[in-house]
1. For helix-only ellipticity at 222 nm (-39500 (n - 2.57) for each DSSP H run of 4 or more, over all residues; to 500), the calculated result is -1000, so let me know which of I, II that is.
2. Taking distance in nm of label points 7 Å out along Cα→Cβ at positions 241 and 289 from the coordinates of each of I, II, which one would give 2.4?
3. Where is percent of Cα pairs over 34 Å apart largest, in which of I, II?
4. Identify the structure, out of I, II, from whose coordinates distance in nm of label points 7 Å out along Cα→Cβ at positions 97 and 273 was calculated to give 3.4.
5. Tell me which of I, II gives 1.0 when you compute distance in nm of label points 7 Å out along Cα→Cβ at positions 33 and 65.
Structure I
Amino acid sequence: MIRRMIPIWGAIIGIVALMFTSTVLAASASVTTSYPYTANDILTGVSNIYDFDIYDGGDTLVVWDGSNLKTYEVSSGDMIENLGAPTGYSGWASFVTIDPSEETVWIGFTVYGTNNDRIYQVDLDDAEWHHVASLSGNFDLDFYDGDAFVSGLNQVWSGGTSDTNCIWLLDTSGNNNHQKVIELDGNSAGLAIDPDSGDFYYASYNGDYARQLYRWDSNDVQTAISTTTYLTYTHGTKLSDLEGGAYDVDVDEDGNVIFNGNGVSGSYNGSYLAVWNGTAGNGYRYDIIGTGSSGSSHWFTMIGTVGDITSGGTVYQGDYYTSGLAVVEHSP
């Protein structure tokens, strides 16, 4: 299925952003919260940030602004470095992910038709770009135990139901022999891997398992990798139904599972940010952290977390229709 979960005209328009020093607002233009959470915005001069990551203990952001990859100091909003863009290639950015070493950043791109979709690794010191892999319909990337895993199609999109979204063990040798680890369905969405347990999390957007949050046990994943088999939804644990189609999922440092959803009719102004309540099963088993602010359109995108978001931590939330990043904080 087609990978990008935003209105197609919005993707075709593209993004041209002017960068200014951020202004922290008293409230967020994209996320409305209730106690014990508060929200404000940073980098408000940057249009439509939906691909980013945060590192250096929460002090530094790396952001794709539609034309260049840049780093920012969180506290001041000042740009640290312009890392540029790939030479001789352009596409829509799909993800930005910091390497566990925090020495490089990985960024994926797709093009119309998904026939030249690429993943680059960028050195944070010298801003050198390396084309490390190609994977059609790539959407998100996460790491575990030194390996990179990507959600996406791994085939040129044909526009038909035969297109299969999966989680792949990324081959960075240059041969692009990516190994299918978990077979999914529907539009591609974000994935998360618990860095402690190695469990995999995925919140679906549509398909036969539409609007559900799932977890796959680390032991099952490692067995699938070693035996070159692959898992499906039937091998995982359903954690919750979802009120809206998911875009991204994340795991904070205390193991809390955070995710968002879009396309909710008649509530939340279309989008919501939530944390799983820890009890698996049917029904909506999560607590709402924030919803789309009133008075404008919303489409929540990638999530970034710092600390324990249920006890003094922070969630960074991108919004396709709103400039800057929402900073959602939990009162300790």
Structure II
Amino acid sequence: MTITWIITGAAGFIGSQLALNLARQGQSVHVCDWADSAGCTPVDADPNSTSSRLRAARIDLLQRTPGVHYKPLDISRSGAFADWIADLHPNVVIHLAAQAGVRHSMQAPLDFVAPNLVGFSQVLHACHQHKVERLLYASSSSVYGMRDDAPFLEEDRTDRPQSFYAATKQANEAMAMAYHAQYGLQSLGMRFFTVYGPWGRPDMAPYLFAQAIRRREPITVYANGELLRDFTFVGDTVAAVTALAAPHARWEGATVVNVGHHRPVSVNHFVQTLAMQLNMTPIIEYAPMQKADVQLTCASEVRLLGMIDQWPDTSLQEGLGQFVKWLQVWDPIGMSS
């Protein structure tokens, strides 16, 4: 069966790696992002920021990869996404475009309205209009809110978000269910758990900590480093998404699934593992737990394995090793921040 793939958010971390992986398998992939060629977006207009430079480099890599068809597109603009896919007749839409970041949403919650709420509405309606067979979209482990029991099950309550970012993802899941109830649209919300690896976001702990350690600067670790996170390597995540999008994946209706390994580790352990890969000693400054942070993330894999049987399980040591190798090539002297 020939699949016409659509991926939004292709200049982002997971989206770019997914598109490249599919193209390297010989697939033809149509991708979009609201970033321009310099990597700038409406909420990050500085071409010299690390985020912009990373987006620009990802876009360049996509445009040089056979089988990838890149289009600059703001999906929050009325009708833009529907017009784009009208002639493509996609079987599968993988919607990864979003403004991400729990801490960013504390500082600028309105940055999240257009991409995460309006943009998602436009994608939902376009998929309904053009009779897309399956829509997969990025949700987040943050929908589970503050809790200390594990593992997190998909049927657990998710009505107590600790950040505006989490609230937008919770809203996405409700909107997708409404479109299934009204129109029969098949959708799968993928609750990603702390994805890390090469080409990762510079606002997340792996990048921030690695650069500070390389520069021999202190790193700030909250809650005495006792927060527990279910880190998921990007290659594992891409493999899971690819399998979930395949025709043989066992899901239907409007549902959600965790994409995480049920293997949380403390931030202290994470820092020590990262420092070992860098062969350097971190300078740690502890600080109280931040608002909007949560104590624990821990995915149940049961539903995911029921849908796809198996997926890769990269150890934290191996995954951080790959991340460090990439970072040392991307920024040899460790100056980008």
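FYI, it's all coordinate maths here, none of it is from the lab. Keep in mind the model is a prediction, meaning the values are calculated, not measured. Cβ atoms are built from the backbone, for glycine too; each structure is taken alone.
1. Clearly, the read-out refers to I.
2. I
3. Sorting by percent of Cα pairs over 34 Å apart in descending order puts II first.
4. Derived from II, not from the others.
5. Computing distance in nm of label points 7 Å out along Cα→Cβ at positions 33 and 65 on every structure in I, II gives 1.0 only for II.
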